[in-house]
Structure I
Amino acid sequence: MKNLKSRPTDAELLELYAFFQQASVGDNNTDSPSLFNLKAQDKWSAWNGKKGMSQEAAKEAYIVYAEELIAKYG
C-alpha cells in the first residue's frame, strides 16, 4: 500500500484496517474509545463492523480489497 501512486481515501483505508484487524485478532473485544478521539473511534467502528466474520474470510477479503486498491491507485 505504501508504494501506491496516490493515497486511497480515509474510508478505503479504514476498510482495509478493519479487514486486517479482523484477520489478525478476530472480533473486536475492546471498549469503544472516547467520542472525543475521532480517529480512534472511526477505527474501532470500522473493525467492530466486521464482527462475526471469520478470520479466514477476513484474510481473503483483505487480499481482494488490497488488489482493488492497487488496481485503482496503481
Structure II
Amino acid sequence: MDLNKPSPENAEFMVEEIKKKLRVATGAAIKATHFNEEQFEELKDIYDMVMSKDRFSISEIEAIVSELGKLRKT
C-alpha cells in the first residue's frame, strides 16, 4: 500500500490507524468519507505525525481531533 497516493482506501486506512493510535472515544465521528483528495496531503501529515509518537497528552489528542475536524468536507 502506497500511502502517498490519494485514494479512498488510503484515506480509510490512515483514519482508522489514527483512531486506533489515539484511542479516540468519538471515533465514529471521524470517517474517511469526511475527507476528499484536496485534504489528502494534510491527512497524510497528521497520520505521519501520529504514527511517529508513542504517547499523547490529552491536549495533543484534542488538538489532533480538532485538526481532523477542520479538514472535514463542508
Structure III
Amino acid sequence: MTKKNVHTVPSKGGSGWDNKVGGEVVSHHHKKETAVEKGRSIARANEAEHVIHDKGGKIQQSNSYGNDPNPPKDQR
C-alpha cells in the first residue's frame, strides 16, 4: 500500500464498518471499535492519517501516524 489516508466509515449496506484506503475497502468489521483498532494499525504501518467517521459520515476524529504537516503548536 502507498502512503494514503485510512478512513474508518460505516459500510454501504449498513451492516458494520469498513476501513478504506484510496477509496478501496481493505477490511470489514461488525463493531466500530474493532474497525478503529484495525484502521489505526494500518495507518501506523503506512505512516499515514487515520480518519474516523460517525454513522452519518461526518469526520469524528483524525490522527496522524506519520510526518504531520500541521503539528500542534505548543502554548507554553
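For structures I, II, III, which has the highest computed value of relative contact order in percent (Cα under 8 Å, 6 or more apart)? Display every interim value, and only then the final one.
Numbers: I: 46; II: 38; III: 28.
When relative contact order in percent (Cα under 8 Å, 6 or more apart) is computed for each of I, II, III, structure I gives the biggest number.
When Cα extents along the principal axes in Å is computed across structures I, II, III, the figure 46, 26, 18 traces back to III.
Values quoted throughout were computed directly from the atomic coordinates according to the rules given, and no laboratory measurement underlies them. Remember, it's a predicted structure, so these values are computed and weren't measured experimentally.
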